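Novice: The next part holds the structures, each set out as structure tokens.
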Structure I
Amino acid sequence: MQNRKLIFEIAITIILILMFNLFKNLFAQTDDSALAAAIKEGAFLVDVRTPAEFAQGSAKGAVNIPLDQLQKKLASFKGKNHIVVFCRSGNRSSQAKAILEQNGFTNVINGGTWHNVNALVQ
């Protein structure tokens, strides 16, 4: 009986720690200093949304290379000192960053949303 109580208390403690970390990650301020520095140094800004989404607005100076075209357009990224990928929510840009890194690019930053990147460009 004593062991069950101890196991239960440990389980509750673990759940509380996990919940705290989840909420901390959801609501914490992000540090955009590396992103801002890359943009200031003239990063290659790549919006990985669809052309229709891009046409509705994007970060100033960005090019549109949709996520589904990324593999075909890898040559566009060669020789770039800093690469910033972004989209609507940060999901597609996370995938784009992974694809670029799998293809040997080490200077890639996931800028998250295009609004976030645009705010830092201006």
Structure II
Amino acid sequence: MVGQTAGLGLVLAVVVALVFRVAFGVQGMVAGLVFGLLAAGLQTVAVALAAPRLKARDYTGLLGRWAVGAGIRLVGVVLIPVAVVLDRNTFPPLAAGLGYLAVLVPLFFFEIRRFR
């Protein structure tokens, strides 16, 4: 599942970058790609943390690892305004935020499939 999450995240990030190239121009494409790849990476790490406990059906241990994964994902949310403040020309706020969400939200739904 970890490899599938990483692969899907990579594909989503590239699709987001291509759509943002048309919608926002080159700057939007760069922001969408960078934050899409960030979202894919953070989600992959979060899934990798939870996977052993989920496979073992240790739901008590899973809860703690899921919480750590949520904190890891929050790092991406914090990095959006940091990047915008540091270099607004390279990371327009709308493109950066949408790039992160456009990759992370589908990966959340992909992760939920594991609980069936």
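Novice: Taking FRET efficiency 1/(1 + (r/R0)^6) of positions 4 and 100 (r between Cβ atoms, R0 = 25 Å, to 0.05) as the quantity of interest, name the structure among I, II where it is greatest.
Specialist: Answer by largest value of FRET efficiency 1/(1 + (r/R0)^6) of positions 4 and 100 (r between Cβ atoms, R0 = 25 Å, to 0.05): II.
Novice: Of the structures labelled I, II, one was used to calculate distance in nm of label points 7 Å out along Cα→Cβ at positions 60 and 92, giving 5.2. Name it.
Specialist: Working: I: 2.3; II: 5.2.
Working through the options, I get structure II.
Novice: Next question, about the same structure. Which structure, out of I, II, was distance in nm of label points 7 Å out along Cα→Cβ at positions 44 and 108 calculated from, if the result is 2.1? Don't skip to the answer; put the middle values down first.
Specialist: Working: I: 1.1; II: 2.1.
So the calculation was done on II.
Novice: Using helix-only ellipticity at 222 nm (-39500 (n - 2.57) for each DSSP H run of 4 or more, over all residues; to 500) as the calculated read-out, with -31000 as its value, let me know the right label among I, II. Before the final figure, lay out each step's value.
Specialist: Values: I: -15000; II: -31000.
Among I, II, the structure yielding -31000 for helix-only ellipticity at 222 nm (-39500 (n - 2.57) for each DSSP H run of 4 or more, over all residues; to 500) is II.
Novice: Same structure again: Once relative contact order in percent (Cα under 8 Å, 6 or more apart) is calculated for all of I, II, which comes out largest?
Specialist: Values: I: 25; II: 37.
Going through I, II one by one, relative contact order in percent (Cα under 8 Å, 6 or more apart) is largest in II.
Novice: OK, next. For which of the structures I, II does the calculation of distance in nm of label points 7 Å out along Cα→Cβ at positions 52 and 84 return 3.8? Can you show the working numbers first?
Specialist: Values: I: 2.7; II: 3.8.
Value 3.8 for distance in nm of label points 7 Å out along Cα→Cβ at positions 52 and 84 corresponds to II out of I, II.
Novice: Out of I, II, choose the structure whose coordinates give Cα extents along the principal axes in Å equal to 65, 30, 28 when calculated.
Specialist: Details: I: 65, 30, 28; II: 46, 25, 16.
Label of the source structure: I.
Every number here is computed from the coordinates shown, using simple stated rules; none is lab data. Keep in mind the model is a prediction, meaning the values are calculated, not measured. Cβ atoms are built from the backbone, for glycine too; each structure is taken alone.
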